[in-house]
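Listed below are the structures to be examined.
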Structure 1
Amino acid sequence: MSYVATIGEREVKVTVEELGGANYKVAIDGVEHVVDAHKVASQLWSVLYGDASFVVDVTQLPTEDFEVLIHGDCHKFTLMNEQRRAMIRAGGKGSAGKAMVTSPMPGKVVKLLVGVGQEVQADQGVIVVEAMKMENELKSALAGKVKEIFVKEGEVVESGAKLLLVE
């Protein structure tokens, strides 16, 4: 899956590929790294990278903002998939004022936060998808009404799968 991380004014392209088990290939601006990452608590990860082992505390804030604590240093950044970034740059709307919420990567639908007919605000969480052992709250790109939900809780979805439609 491809993401854009924004750190201050700097944008960094990040891709993550699951290699199996707890191994991931992470490319940051094209430089590849292989890491072994295990979630040990709700926000804590045990990470092996090269010969180093460390604990990473990951806090997702109400938006796409994250705070990551490594070796006592706090790193703050915004992380969003490239599709969401493109929608925001296009004014947050798809064709005719519609916003399709899709799965950013293969995963499992953990919780539907809204129902058909419910009014939602832009950037409101609408569904939670677990992917790569992390729960990701996906948000509506625009304010409107939930017109259709294409999945059920517990359902396994592929990357790019339609989850719900907001108009």
Structure 2
Amino acid sequence: MKIFGLAGWSGSGKTTLVMQLLPELIGRGYAVSTVKHAHHNFDIDIPGKDSYEHRRAGATEVMVSSANRWALMHENRGDAEPDLDALVARMAPVDLLLVEGFKRYGHAKMEVHRPATGKELLCINDPRIVAVASDEKLPHVPVPVLDLNDVTSIADFIVAHAGLEESESRGAA
């Protein structure tokens, strides 16, 4: 499974770019999954639902399944947050796993940068950032800079960098 990340400061447009890249890459025939890092307490379950009540009662993991989808929720219950490798190991194999966030991990990634946010470029101090997608021209950047609004070119870059071939048969790798 090929892994490629999108990193950047909050408000830079990482999620928006992922939402644009998914149909572009899937339209090319690739099976793509995502993993997103959240910096805050989050819940995907609803109080009052059976699965929520199972977790509240102390279950470490709760799986919910239907004809349309299944979901596994895991409570850390005071344990350390798992690292990206542990999370990837739980994912089903696909052609490409897009990782949103996890900017400090060692996988190759593209920085999403908007100068209007006032944040510094991450690529200056992170050799794992192999390109930057920005809504403005960025002179003197040590990696290729792509137009944040040109999703086709960004997808082309990711496909090439990840070593995915346009002509290979699709399906889980």
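Read-outs throughout are calculated quantities, based only on the coordinates presented, and are distinct from any laboratory measurement. Keep in mind that what you see is a predicted model, and the values were worked out from it rather than measured. Cβ atoms are built from the backbone, for glycine too; each structure is taken alone.
To test your reading of the models, identify which of 1, 2 gives -1500 for helix-only ellipticity at 222 nm (-39500 (n - 2.57) for each DSSP H run of 4 or more, over all residues; to 500) when calculated. It must be structure 1, since only it matches. When Kirkwood radius over Cα pairs in Å is computed for each of 1, 2, the one that comes out at 16.9 is 1. When distance in nm of label points 7 Å out along Cα→Cβ at positions 17 and 121 is calculated, the result is 4.0; to which of the structures 1, 2 does this value belong? The correct label is 1. Of the structures 1, 2, report the one carrying the highest value of relative contact order in percent (Cα under 8 Å, 6 or more apart). Comparing 1, 2 by relative contact order in percent (Cα under 8 Å, 6 or more apart), the maximum is at 2. With distance in nm of label points 7 Å out along Cα→Cβ at positions 9 and 41 as the yardstick, tell me which of 1, 2 scores highest. When distance in nm of label points 7 Å out along Cα→Cβ at positions 9 and 41 is computed for each of 1, 2, structure 1 gives the biggest number.
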